[in-house]
Structure P
Amino acid sequence: MRIVWYLERYHGINISDATVSRILRRHGMDRLPRCIRMRKVHSKRYQKQVSGHHIQMDVKFLTFKGKQGEKLRRFQYTAIDDATRVRALKVSTRRL
């Protein structure tokens with residue numbers, strides 16, 4: 001709940017979700033009007049007809065602890081073909 005998060009972060013007040021809900025209900029602010037409630041999330045997926053026409057690439061940085069406690073940095077490369085949804089993944093020690 002946003003109110004709980006706001007009070008804790010900016011004012012240092014720890015209060016439960018149920019308490020905030022009870023206080024709002026008591027003052028007649030229980031529900032938002034229908035037009036303001038949560039909007040539907042529309043996610044448009046890319047769907048190409050020809051494989052290889054559109055590929056999504058992503059890089060993620062991974063950090064591991066080695067046997068002696070040192071930090072090991074790895075890079076995970078992921079590619080997804082939009083037509084076939086085939087995924088390719090590679091973990092590398094160097095940045096490509």
Structure Q
Amino acid sequence: MEIDEIQLREVKESDLPIFYEQQLDPTANFMAAFTRKDPADRNSFDQRWSRILADQSIPIKTILYKSQVAGYVLSYEQFGDREVSYWLGKEF
């Protein structure tokens with residue numbers, strides 16, 4: 001894998017259906033530190049992402065691998081510390 005095959009860019013509305021499908025994976029949900037009670041609840045997913053994208057204190061980027069949406073990376077503050085969170089589709 002070459003480093004130039006990986007890129008970060010601003011999140012686009014068209015990325016969200018891909019993020020939604022990626023987070024439906026049961027193995028990934030088992031491994032994730034934070035998940036929703038019902039990952040299949042699209043309304044909950046959409047509400048969460050609306051909040052994330054509206055919050056200017058949360059830097060967030062779409063991860064591209066060979067020009068395909070591979071997942072996302074973001075940073076947020078929790079208990080006074082800066083945290084990093086990411087999600088990659090199983091195929092990546």
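Assign the value -8000, calculated as helix-only ellipticity at 222 nm (-39500 (n - 2.57) for each DSSP H run of 4 or more, over all residues; to 500), to the correct structure from P, Q.
Q
For the read-out mean count of other Cβ atoms within 10 Å over residues 15-22, a value of 15.8 was computed from one structure; give its label from P, Q.
Q
Compare Kirkwood radius over Cα pairs in Å across structures P, Q and report the one with the greatest value.
Between P, Q, the highest calculated value is found for P.
Comparing relative contact order in percent (Cα under 8 Å, 6 or more apart) across P, Q, which is largest?
Once relative contact order in percent (Cα under 8 Å, 6 or more apart) is tallied for P, Q, the winner is Q.
The numbers here are math on the coordinates, done by the rules we state, and not lab data. What you see is a predicted model; the values in this text were computed from it and never measured. Cβ atoms are built from the backbone, for glycine too; each structure is taken alone.
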